[in-house]
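Some structures to go through are shown next.
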Structure P
């Protein structure tokens, strides 16, 4: 594949007839991109789009209807049409695949070469190789992330930093890789799909990420004694889970591996999904290993769905929405109970506190906060947890070792003591105020994170916390809700657009500026998603289309 004079190389999957679905690559072709964007791989991804693209659009339409219903007063509840699934005590899920039996500490992070090597050397049991919230979806990140994983799986990954520092994998035992593709709602605009009727659409980010990774690596992963494993983000229903299950079944048949080889872990990070956890497990039962409590996106989903429903659904400062507030406590206890009832792993979420090797005081605080968080999770019955920094692995592991001992997990620990009612899952009463510092913090974090995201960074340390797209979503959605619900801070200051504009100006005046910064663009994005009349469902959708999409 040779770039054209403009640097754009159209690459089309082979076609048998004009009616065969095709993919056309519109992104720039960099070094070694041809190893990922092979005609055979593109043909496989085209087949995924042909078979499952229409159902994907149907499921996204379902999401819109459900948000409309909740916004108009219809609270979610446990489904009556699937009660037979919940009441059938006999069925169980596939459970752990090879290399997933012990998941007590999982490290998360983006898939650039340096972070890939650091993760593989970390000593964690599992690495969540994140092509979603911890990755800014620039075309370069999408394809070079695939290259990093391709090389890592084959033991050939090396990296030299611009300063000349060399990185290589030195660990004798590396974590099991579980790759997270983008959610169903995200597009990949650098690849176009032409269907059997001749329509041309942007490709699905989910199917591109999954398809390229699976096609190139499934058999090699099996040869390595592991398997093709995936974290599935942003699901909102059992029907979305069934769609993934059908993708998995077709893909296993396509490359000739046994049914059930793929293992998925579903992130329960949306409010609607919390009401369908058993159904999600059931639909994926031949392929699922467990569920994860995706705490930050879950808070965002609560705000998004109840943003217009009145004062009792308004949350205080982000820092006060902890795992022990009513709706978060109910959701995590239900998750553990549901998983263990069906033989699935329950994986805890990520505390945002991170150490700073140049600041012992900040590091000690991070260790203390993370230890307390993991102590609670292990005691509640979780089988493992996430961390975002290698230095936090011993802290988290100590808490799980204290509960698990030599056992790989505690799936056999049933939480029969737990009873969660639908009203508990939407109980937002916390009883704490909104503070001026909390408002300003949301503006500052939102703008600084978006600025880094526009420069291609998806996971960013800000003020001692690891921020990604999910935490930025909380920041901007709280601002939107506080304005539209006519909230005031505890000192009596009304939270208005004018007040937020003043804070934006303050933040822009204080941040260090340089020639390559994107703060002006970041502020424009923040205004669009936090100050507009309408509420964009995801801040990344418009920003991706406007700022990260390469054009001819």
Structure Q
């Protein structure tokens, strides 16, 4: 009998395999799992076998993230990072400190600020001018659907009261029509195009910085949700290809090629060529990202009925559909016929419906080709559309960290949706009950990439360590095994890794050791768990 290279014993082991959900030992030979079971697995231990005594710690499949911007996130870690700075004053102190520490940088860039820190979600250029007036500043918000600019940045971009709004965005203005410094959606590109370009070395460094962080969170694979230039941000494709070729890419990565919403079907042959060019080793680019709408907080998420105003009255604004719905159906049908996966940004209930309509059109024209189209974010889903996910084979790509009471939800979203529509938000439980397949992601750097934090919110509908302990729509909570399956087998399925996400003989040995059993412990303590070891293909890529 041949012996294993690596044996985990002393369980528990969560396999994700319906035939045997729990075990206590697992063996790995090469990059694959060769045995799962109990004491009998110990017979595979030989003189050269590395034995990991779990000692009661939990072994699970590696996490996969089905919607992330890893290169952007890694690059932002080296910029002016406002994540966690707290409030407007904290942001300004952080900007001032960063500017003082980097006197030779021609632009101050970065982001991570939260809209709820400012009245109406709108910061002012004058605030930034008070700490940095001599250099341009451009800071994206935590959602990455808007940016805060100082006066110098607006001047360099030539943005004045006479500048028209772009078709896919909005320049916020004061009562006199003068730009205030807040740029929404596509308007950010008016300034971002002037930011000094990053280099290939910058992008590769950002990827490797992100990879270290993601492995530390137990993430063994992901889908990067934008490969291409977007709102002035660079295309990260070259970083992935370089890392795949030189072997420094240890994660398994699927790339979603950006659909340029300013163009039409003439870009499809280019996407076909890019798919072929951007596939090497552990990196492949077989998905296409279509951003169908914006976000609810700035009223650009596409809704089936108008937003309310501060007084609770209906406005004339129901959000934006970035791609004409009829054209969307045609585009998705063609992409599906070419065996692309389509990865939709669909946040409002109208955008969700338009995306599902497009998938339905593709199925009607092409039959079921198994391309695993998925809709990300799903903040508001009309109850009439819940059963369509299972019927069409559309995957529900959830970002659980957002499904909780917090200032941005309570101050900038719920009042403008109204009570009925607010109750349709992040319907995780309803989707499962309707038969949908859940996959999970973080949208980092929009929010934390930590899967354990996301699992905590999916199960509890309360953010970890939240001051507000109200449960957000408790009927939408998930049980821990279902939530964990979304982050492992579900996301592996969405990312095209059919031999990952579960611990079965013959599957890839993408594994994570947690310091405790989150499936039997108190649900309110899930976020307190920590990743102790991460393995990709049987190779340890993180250890504490």
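Things to note:
- Which of P, Q yields 4.1 [distance in nm of label points 7 Å out along Cα→Cβ at positions 47 and 487, calculated]: Q
- Structure responsible for -7500, with helix-only ellipticity at 222 nm (-39500 (n - 2.57) for each DSSP H run of 4 or more, over all residues; to 500) calculated and labels P, Q on offer: Q
- Structure from which 15.2 was derived, mean count of other Cβ atoms within 10 Å over residues 95-102, options P, Q: Q
- Identity of the structure behind 4.2 (criterion: distance in nm of label points 7 Å out along Cα→Cβ at positions 191 and 319, calculated), options P, Q: P
A short reminder: the numbers here are calculations on the coordinates, not readings from a lab. This structure is a prediction, so every number in the text was calculated from the model and none was measured. Cβ atoms are built from the backbone, for glycine too; each structure is taken alone.
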